[in-house]
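Structures are listed in the sections that come next.
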Structure 1
Amino acid sequence: MKNSVSNTARLLAAGLRALLVLTLVTGVAYPLVVTGAAQALFPGKADGSQVSADGRVVGSSLIGQSYNLPLKAGQETPEPDLKWFQGRPANGLGENTLNTQYRLIVSGATNLAAGNPELVGQVKAAQAAVIRDNSVPGSPVRREDVPADAVTSSGSGLDPHISPEYARLQVGRVAHENGLSVVRVRELVDRHTEGRTLGFIGEPAVNVLELNIALKQLLAKS
């Protein structure tokens, strides 16, 4: 009996030592090494790819954000602020109903089939809005001019990029709303059009946040 208790105590002690060592290695040492390496080699990405303007952080280059007007009395859906370039629709987003204090955004796709009437309605409504908002005097937008990313949300609903086609479609409206020349705004889009990764992966894209920051700087100079 005494020998059995002694063996059990020895096994428990060995287990506790193993738990302590593994906790220190995997719970303390490994995270510190990985975090230190990330901060040393990729500080920007490690901190969330933050984008700064006017001396403060205004967002992340990895997460899209909206550019809307303040809600009016009795209004539930905000209207887009037409002075700025607009990103993709975000129909798949939801709110975390469990944490109402911070109203956390839940990313995701709509998961609606291509023929689903709800999705078809969303696309038609988005298409009509794009045509209406971006048609300016002397430069109407036709239905065939509207690219797919202007009326559909991405898989996450938080895509920070739009296609160069959608960015160029908005040039006339942005120039008109801000009193700028179309040529200057188009040059702005061209300078902020990113090529394919490594020259062959993905498609050319425009980061909306970075483009709007550049637009704000251009307006300040003007």
Structure 2
Amino acid sequence: MPLTLDDLLIRARALAQGDRRAILGIAGSPGAGKTTLAETLVRELNAGGEPWVAHVPMDGFHLADVVLDRLGLRDLKGAPDTFDAAGYAALLRRLRAEEDEDIVYAPGFERVMEQPIAGAVPVPPTARLVVTEGNYLLLDTGAWVRVRQQLDEVWFCELDEQERLRRLVARHERFGKEHDEAVAWVLRTDQRNADLVTATRDRADLVVPTRALERRQARS
């Protein structure tokens, strides 16, 4: 039977059973719906009670533009080596170890400025499940290997390719790019990254078609 949102919620809850904090990763190509899936899971799991699920996106570990300029990587923004993968792995390890009795603050990402923001995402000690999402959670090179080691499961978010490209162009336009500039960026930089991410699909614990969320919405 096709996956439903209810199936995903049951599986996510099961990860958090036990004494230690669990971390669920959601991977997928740019524009595939990772953030939508993560935010839906967090909202549904936290509904009707004390919040116990936190959302920590990978995007907070983008290198700042000033650093990308210095490294000559500005035109490759979004590629694996334009992130602080080691810093991301260290944060996940810290969250998993639960050695902090107070709130842990993770970096966030401001899409209008397209810049990371330090200390923007609070993770309280009461969080028993952390949902983190990003393109490269299943990459098996460099510090990305250490990222995967901190995740209990990784789900791969999948969307029809034409719809993924349409949404991605619309996103770039929404945050300031002209149409032709958005299309060129999607077909050049984003697609190169998408091809790299797609090659990691078979390493996922679960493949989640975006229509699983649509079926829940249709019944609501």
(message) One of 1, 2 was used to compute mean count of other Cβ atoms within 10 Å over residues 39-46, and the result was 17.6. Which label is that?
(response) 2
(request) Using the calculated result 1.3 for distance in nm of label points 7 Å out along Cα→Cβ at positions 71 and 135, pick out the matching structure from 1, 2. (result) 2
(request) Output the label of whichever structure in 1, 2 has the greatest value of mean projected area of the Cα convex hull in nm², for residues 15-54 alone. (result) 1
(message) Quick check on the output: 18 is relative contact order in percent (Cα under 8 Å, 6 or more apart), derived from one of 1, 2. Which one produced it?
(response) 1
(message) Say we calculate distance in nm of label points 7 Å out along Cα→Cβ at positions 31 and 199 for every structure; which of 1, 2 gives the highest result?
(response) 1
(request) Name the one structure among 1, 2 that Cα Rg over 2.2 N^0.38 Å of 1.00 was derived from. (result) 2
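Taken together, the values in this text are just the output of simple stated rules run on the coordinates, not laboratory data. Quick caveat, the model's predicted, so the values are computed rather than measured. Cβ atoms are built from the backbone, for glycine too; each structure is taken alone.
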